[in-house]
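> Just below sit the structures, each encoded as C-alpha cells.
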Structure P
C-alpha cells in the first residue's frame, strides 16, 4: 500500500467545492445545523474526496502521457470529517486501472476504482458558465415519494476553478463530463434525496446517450428497509448508477415547556446543577428538566457556544435559571476557576459528556477507539469530579448515565461498551473514596436523540424517559447549602 497524499479538509475547502458543484446541502456547510444531524458535525462531499483522490493518482505519474478517464466507481463506507487527517492510498495499480482508498488511521472510509485509456478525451460540447448560487435550499422529500421520480439538471461549469483544483483530472475528461460529475453531487444533495441525503456510491463511465447539456435522473428504487435510494443517470457524456441514503431528520428535543409539565415546579429548588454536555442530546434534556424544577443550572459546551446559548435562552424565556460555560472534561481547571471566582459550587454534577463516534464496519475491535472513548468516560469523569470537589467540600450528587448496551453490546459497539463499563467502575471508585458523593448511575436504554440516530431505523424510547431518573436526584444531599 502506497500513500499518495494526506489531507486535512477545511471549511474553506468545503465552501469552495460547494460553490464549484452547486451542492450546498447544510450537512456540509452549516456547523451548527450539522450538530443535530446524523454524525453531529459537518462532513466532506463524497465526490470532493473522490476527485481529490483521482487527482492524486493521475498527478503521481510523471510521464505526462495523455489519458482519458474510462470509469470511476466509489463506495462511501464512512464520512470524512473536517480538520481530521486522512490519507489517500494506492491499493493496486495496473496498466489502465487502479484501486484507491481514503483512510483515517486503519479505517477505510472510501473505496475508489478508476480506469483510464491512453489518449486525450474527445473535446465534447461547450458547457455554460456556472451561475452564482441562488440561495435555494435543498429539496425536502419523503423517502416514499422518491421512487419513479424523474429529474433533469442543466449542466454548468466554472472550468477555471475545476482546472485549478484538479488539473490532471481536467486533462483526462471533457468539459461536459466534468460538469456532469459535479452534477451528481448536486443531484443527491439538492434534489434526490435532497435535504436528507447521504451519498452511498456511484458507478460512472463515458457514454453517448442522454442529453449533452443536462444530467437526466430516474429513481429506480427507494428501499425503506435500508433508507436507500437507487438512481440511473445519463447525460453530459457520462452514464451510470448512483445510490444515496435518505438520512433521518434531526430528532426534535422536548422543549422547556414540555418538560415543565413532567417535573414538579420546586423539585430541584436549592439545587445548583453543573450539566456537563448540556448543549445537546440528553444533557440538554437534563438541563431543561432541572431548571424547570427550580434548579440553578450551569450547562457546559466544548465547541459550539451558540448551541449552548440557545438552550440557556429557552430556559430563561420559560422562567428558569441557566448560564453557559465552556468546559473541557479533559482539562477542566480553567472552567472550574471561573466558577470559583463566582463563588458557585455545584450540589449536583450531571456528566453527559459524549465522545465523537467514528462510523466503521461492524466486527473487529479497535484499541485506538477504546482508548479515545475511555479518555472521556474515565479520565474526563475523574478530572471533572475532582475539579468540582475543589470548589467546596459539601456533599455532591453525581449523576453518570451509563447504557444498557454494556450488558450486551450490539455489533460494532464493543469499544463503546467497554469504555462505558470502565466509566462505571471509575464512578464507583470515586464514590467509595469520597463518602460525600452520592452516585446515581442508571443504565439507560436507547433514547431517541440526534446522537443515537442511524441510517437503519432502530427502536428507541423518547428522551422524556430520562425524567424519572432525574427526579431521583431531586432531594439535595444532606448538608447542602443553597
Structure Q
C-alpha cells in the first residue's frame, strides 16, 4: 500500500516512526511524509500527487487538538482509511477513537500491528481480530487493546531516516538524535512509563536495548546520508547496563568518535560509569533533577536520590570534563516559590552549566495528575482535563496546578542565575520580587547556553529553528511510540 504520513512540524521528527517505516518498507509498502507547517497551502496537492491508499497521522498528547483538526481536514478531502498511532491513541484510546474521522488506531509500538493492518487492508480482508488495533468498518466497531512490542530490537532494519530528508533543514541540521533502546527503568509520576509498563504481557521485557554494534551501525548508516557534527542519544535513560556502557566505551570512540550528549539519572552515575562515558567521548549529560526539595522529589515525583548525590555526581562529571546540564520543573503540585528556590540553590551547588526550567504541565492520566487532583489543584475530571489542556505549541507556559506568577520570575531568571552564579544573591532577590516581563529576555541566554549541550553548527541551527520554532515545545517525547 501507499501510505501518506502527515505531521505538524519538523521539531517532532520521530525516531520510532522511522524505525516503523523501515520495517514496513521491507513488507512492500510505500511511504511519503509531509509536514503541515512546511507545506502550508500546498499540503492537499502534495498528498494528491502521491496518490496514497491510506493516511497515517501520528498523534501526541500536547498536540491532540491539532490531530483532531487535521483528521477532519483530511477526511473532507480524501475518502481513504485514516490510521493513527502514538502517545495519544495508546494512552487516551477512548478519546482518540471518539473522533469520527479516524478509522483505525494502532496501540503501543507500531511495527507488528501496523504491518498486519496494512496487509489486511491491501487484501480486502477482515481486520477486526487483529491485536493492538481499534477500528470501525462496515458499520461496526472493534477494540483489541493487547499490545505487540518488539522483543529483540536488533531484528529491526536500519531506520529510514531519509523519510524526513526531503526537508533540507532537517537533513542538514548538524545534530542527529538516536535511540539505543525502548522502555525506561524509572517510575516517575509525571510520565506515562509506569502506565505503559502495565500494558506489557507477563514475560515480555519492558526495557530492551539494541546491541552496541547495532547502534553504531545506525550511526554509520546515517553518516553516509547527512552531515553529523554531534550526536544526542534521546533515550529517557542512557545508562541501563554497566556491561553495555563498558562495551560502548570501547567501540564507539574507535568506530565513530563523534562527541555526544545523553540523558541520565543521578543515581546511575557511579564513578566507573562516568569514566566510561568520558572515555567514549561524552561531552554533556542532562540530569533529571526536577526539584531541589528532597521531600517533593521523593513523595510527589518518586525520585529517590538526595541533593548530596546530585552534587557529588555533578562534581565527578566536571572532573572528567563532562558538562552537567539539568531538567527542572517549577509550580509542582503543592510547591511554593520558596520550594522552587531550593531547585535554584541545588543547581548552583552542583555547578550546573545550564538547566531547563519548565513550568509543570501535568499530563492527564498520570500519577502526578492524580496527586494534583487529590490536593484540589485540578478541578476537571480526566475527560474534561484532556479536552481543555492546550497544545504545547499554543502555550508552553501553561500550568494547571499553581498561580503562575508566583513562579514566573524564577523560571525566567533561571538561565541567568546559572550563567552568573556570583550574582546569585541579587538575582534571587529579583526572583522573589514583583513580576517583570523584561526578565523573559533571560530566556534568550538559555538558547546560547543550550547550544553548548547539543553543539550544532551555527548556520544549520539557525535554519532548523527558523522552521521549527521553540525546542521546548517538542511533543514527540516518548521514544517507543510513533
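Rule-based calculations on the coordinates, nothing more; no lab input. This is a predicted model, so every value here is computed, not measured. Cβ atoms are built from the backbone, for glycine too; each structure is taken alone.
> Comparing relative contact order in percent (Cα under 8 Å, 6 or more apart) across P, Q, which is largest?
When relative contact order in percent (Cα under 8 Å, 6 or more apart) is calculated for P, Q, structure Q comes out on top.
> Can you say which of P, Q returns -12000 when helix-only ellipticity at 222 nm (-39500 (n - 2.57) for each DSSP H run of 4 or more, over all residues; to 500) is computed?
The value was obtained from structure Q.
> One of P, Q was used to compute FRET efficiency 1/(1 + (r/R0)^6) of positions 231 and 431 (r between Cβ atoms, R0 = 35 Å, to 0.05), and the result was 0.05. Which label is that?
P
> Okay, moving on. Can you spot which of P, Q the value 3.6 was calculated from, given it is distance in nm of label points 7 Å out along Cα→Cβ at positions 303 and 471?
Of the structures listed, the value fits P.
> Okay, next question. When Rg and Dmax of the Cα atoms in Å is computed for each of P, Q, which one produces 25.7, 83?
The read-out comes from structure P.
> Now, a different point. Given that distance in nm of label points 7 Å out along Cα→Cβ at positions 407 and 447, derived from a single structure, equals 1.8, which label among P, Q identifies that structure?
P
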